[in-house]
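What follows is a set of structures to go through.
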Structure 1
Amino acid sequence: MHFTSLANHIERLEAKLGRIGFAIALAIVLMIIAAIYVRPAIRTVAMGNSYAALSSDPLGHDNNPVGYRILTPLISYLMGLRGQFIIITNLFFATVLLVLSYCYYRSLEFEPFDAILGTSILTFSLVTMTTIYYGGYCDSLTYIIVFLMYWCRTRPLVVSFLLLLGLLNRESIIMLMPWYLYIALLESGNKKKTLVLYGVGIAAVLSVYWGYREWVSSLKEVYFDMDYYFDPLKTDLLKYFKKSFGYQALGLFTVFKAFWFLVLVTVFYWWKTRQWHQLISIAILVGVTWLQMLIAWDSSRMMTLCFPIMIISVTYLKQTNCLDFRSWAWYLVVSNFFVPQLYTSGNIIEKMHSTIAKLAAMILLKDVNW
């Protein structure tokens, strides 16, 4: 495929709109395409209903399961997007994530065309499509925070502040801290100082967050409290883990589907060139993400938290031009559309309604139920 003329046109368009303006326009276009690929939600569902209730009254609603996860609902409340309108807030944050993705790749001196590729991978994965498909789920702001923590990984105090925000949106972000600490130490010129700052920062954040939870608990009961997650483990440490065990690998695959090929190529070349620290880094990232299965069973959603692995892989492949990266990566994007988008939770597999996949099935199999 010949990309030169298209790449030149994109560069001229970015020059005309400016980097931020182009990033916003790109993000909107990609969100529209993603909404065609998987049908967008028009009402909140499942736990999304709890977030919607919280956005109407952030400190009310006794026994709201997600009562501690106040950040997105509070922002939505302050924006006037209350109740069912929290869907709009989440779509806004999903769009912001794509804008940040494009700007991040451009900051690494990616050409605009290649930055679009990296942003498209985040778009057409569960990182974005969960927000589009499951109305009310507030994961997009968590992913923004995870992304910014990676971008600022060598600045412990900034990472600590972002961690506090992340905890207010979804507690499981704390699971990523061993990985952030590892990569920060790898890149730090003063490892002792970095370790101390990270330690002090995390300790301070956890103290503040614990105080916040105690304050919220004094105002109302929250169903998803520590007892909910950890009491069952006293009698059976693997209670949650066993419920999703047979579906965890599929849950991980569903996050990026065919895009995992990019990670496999990256891992192969790191192994070939003995880049052990990089291999350990992604092993830690996947490992700490997988540990969430000890306290939760919605494997697709939990596994999506490891999405920085794709950013790292795309960056490596582009910067090294591994196997002439640009010549084949876009074919992977196109092929990924034809892999049905699945979602796993516990022992349940749900197939997202996908127009493109159904058209392919109709053409190839001549038998599809719409």
Structure 2
Amino acid sequence: MTFCSTFCLGAFSPLLPEIGRANGLTDWQLGMVAGSFGFARMAGAVPTGWLAGHRLGTTLAASPLLLALGLLLLGSAGSFAVLVLGRLFLGFAHTLGTVGGLTALLLREDRGPGSSMRLNIFEFSAMIGVLGGLGLVGTLPASLGWNVSLMIGSSPLIVVLLIIPGLRRRFPDMPPGVRRAPETGEPRGLDSAPMPSIVWMMFAVGVMLALSWSSVSQFLIPLRGTREFGLDRGGVSWLLMLSQFVDLVALLPVGRLADRVGRVPMIGTVVVVLGAGTIAVGLGSFPLFVVGCACFGFGMAGWMLPLGVIREHTRREVFAWRTGLYRVGVDAATFVGPMVSGLLGERDAGLFVAAVGVAALALGGRILLRP
């Protein structure tokens, strides 16, 4: 499900410059189109966390249906408002799929040791899907309109639509372990206990990862690559594929090392590398820009590790709720990154991205020096 649902994420980014040209959009409007995806994820994260804890099958089944609706709206190549609406549907659909999938992975299938590896396998399938979308769009002829290319690049979603009945059978609503309300009378899924400081730190790491991902891959790489370095759709796709390829190569080793040496040291390491790569993408010459894309991809290999730490410090009955809360911060950053970059314009967006990289270096150093 995750593999086939993320093709549309990879297919969108290389097409961003063409969307702007074909629809006469300014940079701030492009930032709004890109960032509305994160806004919908942010707005839907907490209710999705509640829904996944009570109606897991419904959560997973609704995701591909809303993805299809969002793609149809986006592929209509309508007005600016229609494009934003399509991205909003895509964002909410991905929240359903991500929070529902993580809940199924860590709550329903909690088998103890090795959860970092399982989380990164989950992320691995998503990144292969993104890479597939990038590859499909990069090989399509430029004569095809951006909307036709987007629909072709997102076509594996058909597979997910076909397996909805299987998802419903495999993950019925009201999963065991959360069927009854607590004896205290508190609402199910709500977390009344104060969160440990390490959980707040993991929230900060998630925000930093999402802010870097959204501002770099969803805005700066496509626009700086096209306007400053003269790359075409294929060239932008290959740069983004480089990041995804490094991410894929690093994902499973990083997950294995996290299980062996501890999640926190690995989180600090990947955040430091992410910060260095983000600075290079924001301010570097073309060779540094390419190296920065690779370092950025390695940093993304730690995307799932903070959630594993949160799981260690969270009661089973409120994990879905806390996952939704975590996604609020992550998805808010996914919205803010391209939105701020679009308001600043492509030139000043490089400075903003570099500032994000400096903040990531500081956060990663703090985790490594004072774990």
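Coordinate-derived values only; no laboratory data. Quantities reported herein were computed from a predicted structural model and do not represent experimental measurements. Cβ atoms are built from the backbone, for glycine too; each structure is taken alone.
Between 1, 2, which one scores greatest on mean projected area of the Cα convex hull in nm²?
On the way: 1: 20.1; 2: 16.7.
Largest value of mean projected area of the Cα convex hull in nm²: 1.
Out of 1, 2, which has the highest value for FRET efficiency 1/(1 + (r/R0)^6) of positions 279 and 351 (r between Cβ atoms, R0 = 35 Å, to 0.05)? Kindly include the intermediate steps, with their values, before the conclusion.
Details: 1: 0.55; 2: 1.00.
When FRET efficiency 1/(1 + (r/R0)^6) of positions 279 and 351 (r between Cβ atoms, R0 = 35 Å, to 0.05) is calculated for 1, 2, structure 2 comes out on top.
Work out FRET efficiency 1/(1 + (r/R0)^6) of positions 87 and 223 (r between Cβ atoms, R0 = 25 Å, to 0.05) for each of structures 1, 2, then name the structure with the largest result.
Top value of FRET efficiency 1/(1 + (r/R0)^6) of positions 87 and 223 (r between Cβ atoms, R0 = 25 Å, to 0.05), among 1, 2, belongs to structure 2.
If helix-only ellipticity at 222 nm (-39500 (n - 2.57) for each DSSP H run of 4 or more, over all residues; to 500) comes out at -21500 when worked out from the coordinates, which of 1, 2 was used? Don't jump to the answer; show the numbers that get you there.
Working: 1: -21500; 2: -26000.
This value belongs to structure 1.
A value of 30 was computed for relative contact order in percent (Cα under 8 Å, 6 or more apart); which of 1, 2 is the source structure? Mind showing how you got there, number by number?
Details: 1: 19; 2: 30.
Corresponding structure: 2.
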